[in-house]
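Following are the structures in question.
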Structure I
Amino acid sequence: MLRCAWSALTNAGSVVYDGIHDLLAELHGRGQKLAIVTKSPDMVAKAFIRQHRWPIDIVVGYHQVSRRKPDPEGLLLAMKQGGASPGSTFHVGDQAQDTEASRAAGVVALGSAWGIVDTAELIASAPDGLFPSVAALREFLSENTL
């Protein structure tokens, strides 16, 4: 019962932004492994992913790490599970702590400046790329590979 309640509360405020489904499908279709590293419990994230039928290969929730972002532990675990190296990985995040975690893990930091975001803080964190929309991120990723 608690799991259902947590899941309902957590997913109630979640928004899927226009273009996310297509972006994930395109990346998956290109053979890229996709991971989500989240502050939510992995069971909640996995339920949300199943509900939206996203092609996500790896989910790292807060129960799987002892230190949370900006510590890179979650990103490093996701890369280990996916057999990826920092040089072949990019991390998209909407908070300054995501940029910090990316830097600490040695991966490309991409900022998503759409939705409910403290844009000034995200800009100040100096990600490698900052995108105002899913469409802009998709265009960048279609032109750039790691």
Structure II
Amino acid sequence: MDYSKQIAASIVSYFEDNNFHYSFDKERGVITNTFNMEGKLKNIRYAIGVRESDYIVYATVDINADEECRAAVSEFLTRANYGMLFGSFEMDYRDGEIRFRVAVDCDECMPSSAVIRNSIIFPHQAFSKYGNGLLTVMFGVMTPEEAIKGIEG
């Protein structure tokens, strides 16, 4: 797959400058790592796919939505996404995988350290804010509306 070696090098440099552990698949242009977090969702797995003029950060958690709760989880994620400026939650209806996605346009420019940092921090912040509410919906403790009201007020 064709991808920008310069964009990939910028991201790898950011990871190395911050002493983050990572793996880089040079054939596919994919950088992966895992970050720990506070709360009931203990870690987030990142896959950063570099393309010719952009990169996309996919952050997934270790729990999938069961088929019977996917409609409620979808509603919760839609409510969480409303008004969100950078990135969005997604759910794969085939297997219930839940992820947060951030796309970064690098057309005619290289991403700065601040842009790379933010693209990595946004998913972490989103799962930190909404993760426990997501679990209450997945396990039927709250409705999506109740969970969002508990988070956003």
Structure III
Amino acid sequence: MSKAAKTVCVTGASGYIASWIVKFLLQRGYTVKASIRDPDAEPYPNATFGWVNVKDVATAHILAFENPSANGRYLLVESVAHYSEIVKILHELYPALPLPEKCADDKPFVPKYQVSKEKAKSLGIEFTSLKESIKETVESLKEKNFFGGSSAK
């Protein structure tokens, strides 16, 4: 393969799927030219979600399987948080990480809602905190070299 044939352009390289493609190409010796969005200019969504650690979901499945009286649906939600809270936790844990500073709109934040954990806890599940889940996620991404430089320290 000639030198010119080893240069590729990836648009939207900072996106989830394209970032994997960029990593794949770089590992195979390609020179990658990429277009990306400025992460500082990217706002966080005005949205609220229920969050749970995937390991807690797996544990709950096992506990429900092993418990003959388990039946119906179990809501597996450690906490309900707005994206602004996720950004705040990330900033506390990793102050050098470039994070969005603004919400996507100027409307009041979407309110949080309540989710009962009682039925899930009856299985014996002890939920991992949102903060710990976020930390585990970032550390896993760092371990796999998805963060460049020292931004996630």
Could you tell me which structure in I, II, III was used to calculate relative contact order in percent (Cα under 8 Å, 6 or more apart) as 26?
III
Among I, II, III, considering only distance in nm of label points 7 Å out along Cα→Cβ at positions 55 and 111, which has the greatest calculated value?
III
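Read the figures in this text as sums done on the coordinates, not as results from a lab. Bear in mind that the values here come from a model prediction, so they are computed numbers and not experimental data. Cβ atoms are built from the backbone, for glycine too; each structure is taken alone.
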